[in-house]
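Structures given as C-alpha cells follow.
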Structure I
Amino acid sequence: MKKDIPIHSVTDIGIAIIPLEIDQVYEVYLINKKNRVIRNIIICSKSYGEWEGKKIETATTRYFLDYLGNENAQKFEIMESNLAKVANEYWISFSLDNYLYDRKIVFVQGSIDQMNFSFVPYVEQKGVIII
C-alpha cells in the first residue's frame, strides 16, 4: 500500500551550471554535498520555453553515473548558450542505503544569468547552483 512506503526527502544533492567563456557554452555538474557516496545515478535533462517569439523544446537526454563521491561534483553535460535563455529541468535518481531517491530541479527561464552567479563549492568557479 502507498501508506506503507516511506518517503525520504532529498537533501544535499544539486545541480550547478558554470559558464565557459571560450566557446560560450555551459558545463552542467551534479553536486553531492552529502558525506556519503551515492550510486546508480540517472539524470534526465530537457530544456523548454519561449525565446524571441519561438517555442523551444529539446529532447530528453539521459545520463548514467556509477557513483559520485561524498562532497564532490561531476560534470555530465555541455549546454549551448542559447538554452540558458529558457527553462532547464533535471530529474535526478540515485540509490543510497538500498533506497531509491529522486529529485526534480528546474532552472526557470532567465535564472541562468550572470547577476545570479555565486561561488560553486567543489567546482571552485562562479555559476548558478540549486541545492
Structure II
Amino acid sequence: MKTFKTSWWSVKFPGGWSAERDDDCTTITADPEVGALQISAARNDNGPATDEDLLEFAEDHVKAGAKLREVTLGMLSGFYLHYSDDEFSSREWWLRSGNTVVLATYTTELEYRGQEDSAIDQILATLEVA
C-alpha cells in the first residue's frame, strides 16, 4: 500500500494506483484508469465541524431529492450518497473529524459502475485526518 499525505489528511491506496494533487483536490486513479476518486478538505475556524455543516455542502443534492445515508469511516463520520445520470455514476462522501471537513467523490462512466467500488471503499477506509 502507498500512503499519500497532505497537511490535513492522509490515505493509503494499493499498488497500480497513483495520486496527483492540484490546487483544488487530490485525484487518485488506477492504471488503467476506470474512474477517479477526488478528495478535498477544508477547516472550520469556528470549532468542530457538525452534521449541519456537512448538510450545507450537500444541500443541492438534498433539495433534488437525494437520500443521504449516515456513514462512519474510521475517525470520520458524515453522509454518503450515490447517483447517476445518462453518462456517469458518482458516489459522494461528506465527512468530518474535529474541525476538518473532507469531501470525497468517485466518478466513473456509467458502463463501469461498480467495477472499482470495493477498491474505493478500501481506500476511503484508510482516510485519516492529521
Structure III
Amino acid sequence: MSHFTKCDLKITNLVALKRALADLGHTFAEATAERSVEVRGYKGQKLNADISIDMGKYDIGVVKQADGTYEIVADWWGVETTRGTTEKEFVEELNQKYAYQRVVIACEEQGYTLEETVNQEDGKIALTMKKWE
C-alpha cells in the first residue's frame, strides 16, 4: 500500500521553485540526465522524482507530469510525524515563496533589479524593483 500522495500545488518554473526552496532553507537534490533522485517514504518505499527535498527520514518529491507541470508528492504522514511539518504548512509556505520568486524572475527578465523586500504584518510581501536605463 502506497503512502505517497500528491498535493494541489502545481509548479511550472523550476528556477523559481529551487530559489523558493533555498529561501526556505530546504536541502534538495536535483535529477540529471545521468542520475535520478529518489523520494523516501513509508517502510522504505521509494519514488523517482525530478527533485527530492530532504525532510529527514522522509522526503518530498517534485515530479514532472505529462502536461509539463510539476507536482509535489510525499508521504505526508511520515513528513509530519518525523519533521513536524504538515502538508498544508509546507504547501502554503512554498506557494508564497514560489509566487515571490516568479515575480522576481519575471522582473529580472524585463531588466529590473530587486532593491528591497518588505514582509508586511498581514503576511503580504512588498517588492521594490528598479530599472536603470
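A short reminder: the numbers here are calculations on the coordinates, not readings from a lab. A quick note: this is a predicted structure, and the numbers were derived from the prediction, not measured. Cβ atoms are built from the backbone, for glycine too; each structure is taken alone.
Mean count of other Cβ atoms within 10 Å over residues 43-50 computed as 12.0: which structure among I, II, III? Comparing all candidates, it corresponds to II.
Assuming -10000 is helix-only ellipticity at 222 nm (-39500 (n - 2.57) for each DSSP H run of 4 or more, over all residues; to 500) as calculated from a single structure, say which of I, II, III it is.
On the way: I: 0; II: -4000; III: -10000.
Going label by label, the one that fits is III.
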